[in-house]
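Undergrad: In the part that follows, the structures are each spelled out as structure tokens.
What follows draws every value from the coordinates through simple rules; no lab data is involved. Since the structure is predicted, the reported quantities are computational estimates derived from the model, not experimental observations.
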Structure 1
Amino acid sequence: MAKSATSFEFKQCVSIVKSTGRHAKNLKELRKLIASAGDESIIHHTHQYFLKGHMLDYTNDFSQWAGEYLEERALAERLTSIDPYTLKSIKAVRKELIKEIDAFLKTVPDPRDVTKGNEFYFNETVNLVFPVGVKTKNLAEFLVALEHVDPGSIYYHFYDSRVRLGEGVVDDFSRWIEHTLFRKNLADRIRAIDPFMHSIESIRSHIKVVVEEYVRADMEGVVN
């Protein structure tokens, strides 16, 4: 471990949802609006799905709408399979969404409208980021802080960072652990936690388990 490590500063992300004033009542309209929506809107409906606190059968707002309101389960499954965190760019996510919808429209060229009030409303998010007053300089302190910070902090450092840093699989936690604490093995294990398969609290628990192992080894004088 580095002797004079730079502290990790925990920050928190609070999201304010803003309406774009655009909505779709059927699949063709949805496809058209996905193609023209701003990047922030695509991020809101895909990457930030986990921040909304509901873990349903789907993994983004588009697939949820297709399954729940269009009642097109096959399409919902196709859209659910799109992992925004492995595609690495918003352009790629948008392309995959359109690709799956186009493929479905070839089999259902005249999709029905949803009932009034169940349209898909395109929103976007304005993120407010601020420090929470917690800094840690080693793994033991990091572990304690990780247990108590708000879920919005976990989201910001583990999910949002993948878009913010533009590195796809790299999050703030593993980046600090590798480049400041020089614990690459631990960093790799944290990066191996799939954000697409877990809720925010599940991510917190998985990181805690891994970090606890290394903290315990440090206390026992075992080199990792």
Structure 2
Amino acid sequence: MKPAPLTPQEIVEHFRSTFGEGIEEAVIRERTEGVKKLPNYNIWITVRQDLLKPAIQTLIDISFPHLAVISGVDIAEQIELLYTFTIYFGVKHGEYTLTIKILVPKSDPRVPTISDLMPGAVFTEREKQEMLGIEVVGIPDPRRLFLPDDFPEGIYPWRKDEKGIPESMIKNLWEVKRPKDRPAPPLPEKPSTKECSMECADPLEPKTPAKEVKKE
């Protein structure tokens, strides 16, 4: 028999008792959904960078979660990484969204891979490498995921600092003219007024019946 799911408060307390001061912040947000106003919980736990893998292993020990995505954002001298999971996946009205957050300094932007815990994580880890300049230590497949092979090294599209996209690479689409060797596609000709019958009319417009003309 499976143990009963922990409440959001019990999950947070378990993390606090396990990691102590390594838990920098923990927030539980509740919202209701549906006519019955059933509660839905989002749990946000910020851990020290070195506790990332132990924290995820702790989550696995509670109930093996579903990894939704690893997201990231450039915030001044740090990069914020958010590991978002669904816990108790498939439990009716009992799923929680749980996000483990770490702050990675740009001076040493390295994190360990979690693909040994969750093999599917390698794809979203590859994205963080090429878009934010994060080095994922131990990743089994370091290839780029979205950017072409000839994309310049050391430039990361999601960065907001000097390592982001330079002005020289930005192209304003409204300033770009159609290539001379690529003619504009032909447009269908509009029917003339005489040729346009009832099928040209807006189908949502009410049809006005024709007036009867009396012969004198």
Structure 3
Amino acid sequence: MAHTHKHEHKIWQMSQEQKKAIAQSTRELRTAEEEFEAAFKVLKKYPKRVTFFGSARLSPHYKSYQWAHDFAADLSDDGFAILSGGGGGIMEASNRGAFDEQHVSIGFNITLPHEQHLNPYTTDSLTFNFFFTRKVMMTFYSHGFVCFPGGFGTLDEFFEIITLIQTHKMPRVPVILVGKKFWKPLDKFIRRHMLKTGLISRGDQRLYVITDDLRYARKLINEDYEK
């Protein structure tokens, strides 16, 4: 005669806490889908775009802020909509560059507990609740990416982009790293510890360009777009 355990006849039921957690997850998924839809509506209006990344902590006193402003102004004159995370620092500088030229300046902001207010230099904007939806939409079919010095978020965006290009999940477009002093040590690490040991393939180190020459960077983005 087979032995029967007492718990085999019990019907498992979710606790109230588990039910609440599932309901909350469902609501968040629905909200994320709505964020994608809203962002697509914004981007559809501006099919020619360049996305700027960089620290929110760099004030107008920093050279990087001035460079981001001027570079964004030049690219907006070339017909590109300028897209940033909508916050301060480099994001503000790039939006401001396009705004001052009376061109399209998009801010994809995010709700955070202690920071990140939309800067006043956007002509179109959207506030996200989720980092993943915001990240997808900031990289969706941009014709170029410009990274200025920044923290973990900036590095996260940079590596995300070159990974997507490396794995052919998105088209190859210019990825410009502005600021040799900041980016060269990272480039050295990539070449010495990743390329040399075969952790990346030969040629992967050319998925990005490091420069302080904004005219050269502008030329790269425009030539690639025309091509």
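Undergrad: Given a computed value of 17 for relative contact order in percent (Cα under 8 Å, 6 or more apart), which structure among 1, 2, 3 does it belong to?
TA: Clearly, the read-out refers to 3.
Undergrad: Starting from the value 196: which structure in 1, 2, 3 was volume of the Cα convex hull per residue in Å³ calculated from?
TA: Label of the source structure: 3.
Undergrad: Of the structures labelled 1, 2, 3, one was used to calculate mean projected area of the Cα convex hull in nm², for residues 75-138 alone, giving 4.0. Name it.
TA: 3
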